[in-house]
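I've put the structures underneath this note.
None of the figures in this text is laboratory data; all of them are computed from the coordinates on show. This one's a predicted model, so the numbers in the text were calculated from it and none came from an experiment. Cβ atoms are built from the backbone, for glycine too; each structure is taken alone.
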Structure 1
Amino acid sequence: MAKRQPRLPIDFPILYISLAILAFGLIMVLSAGAVRGFNDNHNSYYYFFQQLKWACVGSVLAVIAMRVPITFVRRFAGIGILVSVALLVAVFFSDPSTAVNGSSRWITIAGITIQPSEMAKLAMVLFYAHILDRNPIQRGLDWRVPLGILAPVTILVLGLVYKQPDLGTTMVIALTCAVMLLQTELPTSWFAAAVPLLGVPLAYFVHATEYQWRRVLVWLDPWKYAMNDGYQITNAEIAFGSGGLFGVGLGRSMQKYGFLPENHTDTIFAIVGEELGLFGTVLLLLLFVILYARAFHVIGECQDRFCRLLGYGLTSSLAIQTTINLAVVTGVMPVTGITLPMVSYGGASLIITLVKLGLILNLSRYRKESVPKGRLKKLSDISV
C-alpha cells in the first residue's frame, strides 16, 4: 500500500507532451474524418466534434484520476476485475447490430456505448499491481500465491477478449501482464519458456481461425491480395509513399476519399504520413518515445512498490498498444485492429487512455524528492 503522502507536484513534462499528442490527434481526426463525416452525416466536422467531446470527458476523468489518493484507487482492484469480466460476458449477448467488421466489442447501457475490453486493460493493470504488491515474489516458492490468483483471472480475461474476436487487445493485455511480472523476482528462464508454451497454442488458434490466418497470408504478400483482403495495407503503403519527406499538405490526402479503410481510426498514422510526410511521422514518434521514456523514468523514482508496479503497467500498456498499431500500419505485423492512443478516433479508447495518463501523473507526485546539487543531505532528506 502507498504509505507515503505525495509531496511533489505532478510531472509537467508528461502533461505537456500528452497535451501535444492529444492536440495533434484532434487535428488529424479533423482532417482524416472530414470526407467520411460528410458522406455519413453531411457534416465534415462530425468526427472532430465527437472526438473533442470525448477528449473533454476524458480530460475531466483524468483530472479526477490525477487528484484522488492512490490508496483510494487501489480499493477498486477487485471490483474492477469483476465488473470487466461481467461486461466482457455481456458482450456475447449484445445486439448483433453493434458488431463492426465481424467483431462484437461494444455494449449499450442506458444509451451509452461501452467497450469492455478497454476497461479490462486498466482493470488488469490495477489488479496485477495490487496482488503483486500484497504478495511480493522475492525468493523460493513466493510465486505460488500470486500466480495462483493471477493465472486463472488472466486466462479468463484473455479468453473472453480473444473470443470477441479481438486479437490486438488480447496481445496488449498479455504483454502488459508479462511486463509487470518482469518487475518481480521470477526467474528469467520462466519468461523464456513461456514464449513457446504460449506461442505454439496461439499459432494454432490463429491457423485454425480462417480470417486470422488469411490476415497472416495477406501480411506476407499484401500486393497479391491488393484488390480484396490486402486493400487496407497496400493503400496505407501508397499513402506513406505519396507523402514523401514533407507530405502533400495538411487536409490534402487523397487516400481518405474512400481508398484507405479506417483512415480516421486504426490507420490514421498512414494519413499522417501522407499529409505531413516523413517529417510529421518522425515528430509524432518522437513525442511518443519522449512521453513513455519520461513516464518510465518518473515511475522508477517512486518509493512505493505498488506505485511502481501500477505505473509500469499503465505506461507499458500504452507503449505496447502504440507499438502494435504502428507496426500494423507500416506492414511490420499482420492487421489486428487497435487504435493509436490519443490520435485515432474512438471514444472508449481515448477516455481510458486519458484516465491512464491521469493516474500516471498522480503517481508522479509520489516520486523521490531530489536534493539540489552541492547541498549535503540532512537526515530529513533521507527516505526511511
Structure 2
Amino acid sequence: MRRPLEGILVLEFCQFLAGPSAGLKLADLGARVIKIERPVKGDACRQLAIKNLFVDEDSLLFHTINRNKESYAADLKNPEDLDVIRKLIARADVMTHNFRPGVMEKIGLDYQSVQALNPKIIYAAVTGYGNEGPWANKPGQDLLVQSVSGLTHLSGSSEEGPVPFGLSVTDIMCGNHLTQGIIAALIKRAKTNKSVLVEVSLLESALDVQFEVLTTYLSDGGQLPKRSKVKGSGHAYLSAPYGTYETSDGYIALAMGDLGKISELIGCDISAVYMNAGDSFENRDALLALLGQTFKTNTNQHWLSILEPQDIWCASVLNYKEATELEVFKKMEIRQLLDLGNGRTLDTTRAPMQIDGRKLFASKAAPKIGADNEKINKEFDLK
C-alpha cells in the first residue's frame, strides 16, 4: 500500500516531544523523516527518561517518539557541517525546528534564508509562547504551559487545588497541530508551487484544546470553572450525573443521561434535590453524592447489567492491565513491535488511523545518532 506522504522528505531539527511527535505522525503517513542531531549527544530526549527506562543507551521515551526515522549527525556551529545541511535543505520538502527564537537566525537557517535555498520549502516552527512578545524566550515546557493556560483547574475536585494532566498534553496537542499545519501547507504548495511558513506554540495549543470551556468562560461574564467538591466529578462545566463513582469492586463512569431514569433504575431517591432539569446543575454536588452512595452498594457488573440495556451511557473505569486485555483492544491491533535487531523487539503503539482500510504499522526502531550519515551523504552527494 502506498501511503499518502510517500516521496515527501522531512528534515527534523527538533528535540523532546512536540516537534518529534509531528515527525512521527508524518513518518507513519509515509514521509521520509531525517532527524538532524548533534554529534555524540544527539536529541536531548535520548537521555530524558520516563520511569528511568532505557533501551540500549537511549530512553524508552526517545524510542517511543522517534521510531520510523533516520538520523543524520551534524554540528550546526561548524561551517562545514552547516554547508552540508544547506545542501540537504535544498532537496527537502519540509523542515521542522523547535529552537528558541533567534537561534535559527543566528546560524542562517531562518525562514527567509531557507527560502533562498529552497523556494518550495515548508518551514514549520514550534515555540513555547510564540516567536515574538514578552514571553518569547521563556522555556516552553509542558507542565509550565499547562499551569499558565488554566488547564490545571479543570480536573479533580475543588478541594484538591490545581491538578495537572498525567501526560504531556500540551506537547502532544502541539505536535498534532504542527502535523495539521504541515499537511495543509503541502496542499497549498501543490496549488501555488511556493514555500509556506507554519508556526505553532505550546500555549496556543493548550488554549485550543480548551476551546469549549474557554469559550464558556469568555461568554459567561468571566465566571471561573467550578469543580465539584465530590471526588470523581468528570467535568467542571457539566451537570450530574457526569463523573465516576466507586462501586463495591471498582469504579463506574456515567456520561450525560436522564437523571430521573438513572435514579429509578438504580434505586436511588433524588427527589429532595432534583425536581427539574436545572437542578442537575444547581444541585450537582448533592446529586453526585447521592448517586455515589448507591453505586457503592453493588458491583460494576451489576450496575452495567442494569444500565446498558436501557441505553444509559456508562462504562467500567479500567487500568492499563484491564484495558489492554479487552477484546476490543486486541481487535483494534493498536500494538506493534519495533525491530531492535539481534532478535529483540520493543512493544509500542501504531498510528491511530487507517488509510484505504489498512492500518499503518511500521517496525523500524528509532535510529542511533548519525546512523544514516554515510547513506545520506552518498544518496544526496553531500560530501
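Computed over structures 1, 2, mean count of other Cβ atoms within 10 Å over residues 14-21 reaches its largest value in 2. When semi-axes √(5λ) of the Cα gyration tensor in Å is calculated, the result is 35, 26, 20; to which of the structures 1, 2 does this value belong? Source structure: 1. In this comparison of 1, 2, the computed figure 1.8 for distance in nm of label points 7 Å out along Cα→Cβ at positions 62 and 302 is attributed to 1. When mean count of other Cβ atoms within 10 Å over residues 238-245 is calculated for each of the structures 1, 2, the largest result comes from 2. Here helix-only ellipticity at 222 nm (-39500 (n - 2.57) for each DSSP H run of 4 or more, over all residues; to 500) was derived from just one of the structures 1, 2, and that gives -21500; the source is 1.
Output the label of whichever structure in 1, 2 has the greatest value of volume of the Cα convex hull per residue in Å³, for residues 118-341 alone. Top value of volume of the Cα convex hull per residue in Å³, for residues 118-341 alone goes to structure 2. Look at relative contact order in percent (Cα under 8 Å, 6 or more apart) for each of 1, 2: the largest one is in 1.
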